[in-house]
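**Q** Next up: some structures, all given as structure tokens.
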Structure 1
Amino acid sequence: MAAALDSLSDTASCPLPADAAGVARGIMRLFARNNIWCLPEMPLRGGRRADLMGIDAKGQVIIVEIKVQRGDLLGDGKWPDYLDHCDRFYWGVPPGLDRSPLEGLDYKPDCCGIIVADAYDAEIIRPAPSHPLNAARRKKEIEMLARASMRRLTVGVDPDCVPWGQGE
């Protein structure tokens, strides 16, 4: 499928614009088929925000950092901070983006997987190795994901609901 996804972007007659929302959608579809459920734009302790963060059927925490432009990929110095919040880390990129920098030592290929995605589907090009969190850290990350999920669901059902601490 990777070749098929890459060939889509090479079609001169029908160039496909890459956007982070489309890449996220494709990855979320792939994850859903594999019983991995995630949230987009998940705030992390320390002020960072994961593009996608989820939990697989075994309780492992997964983070995906999405990059749709080479300059954004090369200029991102914050991504190693995400490794402290997950068992597995992936780069999510659109078809046609030059992935060669992700093979360099600065991008820790021994720690990071790669997913190629468009708005319709995705494929894992390089699986992310597991670097297990300690039990207390995993518990904290899962609790934060659960609370964020419930908060989003509640506000989705009742947009006038005032989040705790933000009332009068």
Structure 2
Amino acid sequence: MKKEHHYKSKLQWTGNKGNGTANYRAFERSYCISIKNKPDILGSSDPSFRGDATKYNPEELLVASLSSCHMLWYLHLCSEAGVIVVNYNDNASGTMIETSDGGGRFSEVTLHPKVTVSESKMIKKAQELHAKANQLCFIANSVSFKVAHQASCVSLEDAL
């Protein structure tokens, strides 16, 4: 039997400056994402689309979702394989291409995980587990574009 997981979020547009969407410049692209018992996320569109650069945009959140899903699976797999990760960071990047009709799509997202493991003998296995994490990542399995990895790994021993 397949397990199903259900998720809910509330979205409230907060960009009505008094005249609603009377014209293209009459409103802000601001919104608030609320999820029960969690801090709100203030969002807007990308500044290229008249958004507020100080707020998260959907494109950034998609890249962050892919990055965090990969990390969580990776850490899980490492713990099962006896690979002790002591530090993990990722500077993920994504490319979105606009289409002539004003829409667009992501062409790819590249993750750049930098992993530190406790012992140098763990590096090879640590590098290999990124492929398995990508296969299992719920978010990566839900998108239609390539999610690439340019991972690096060092050990605490080598860092000293």
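Only the coordinates and a few stated rules stand behind these numbers; no lab work does. None of the values given here were measured: they were computed from a predicted structure. Cβ atoms are built from the backbone, for glycine too; each structure is taken alone.
**Q** Comparing volume of the Cα convex hull per residue in Å³ across 1, 2, which structure shows the greatest value?
**A** That would be structure 2.
**Q** Follow-up. Here mean count of other Cβ atoms within 10 Å over residues 86-93 has been calculated and equals 14.4, so which of 1, 2 was it run on?
**A** Of the structures listed, the value fits 2.
**Q** Computing distance in nm of label points 7 Å out along Cα→Cβ at positions 30 and 110 for each of 1, 2, which one ends up highest? Before the final figure, lay out the partial values.
**A** Values: 1: 2.4; 2: 3.6.
When distance in nm of label points 7 Å out along Cα→Cβ at positions 30 and 110 is computed for each of 1, 2, structure 2 gives the biggest number.
**Q** Here's something else I'd like to know. Which of 1, 2 yields 16 for relative contact order in percent (Cα under 8 Å, 6 or more apart), as computed?
**A** Clearly, the read-out refers to 2.
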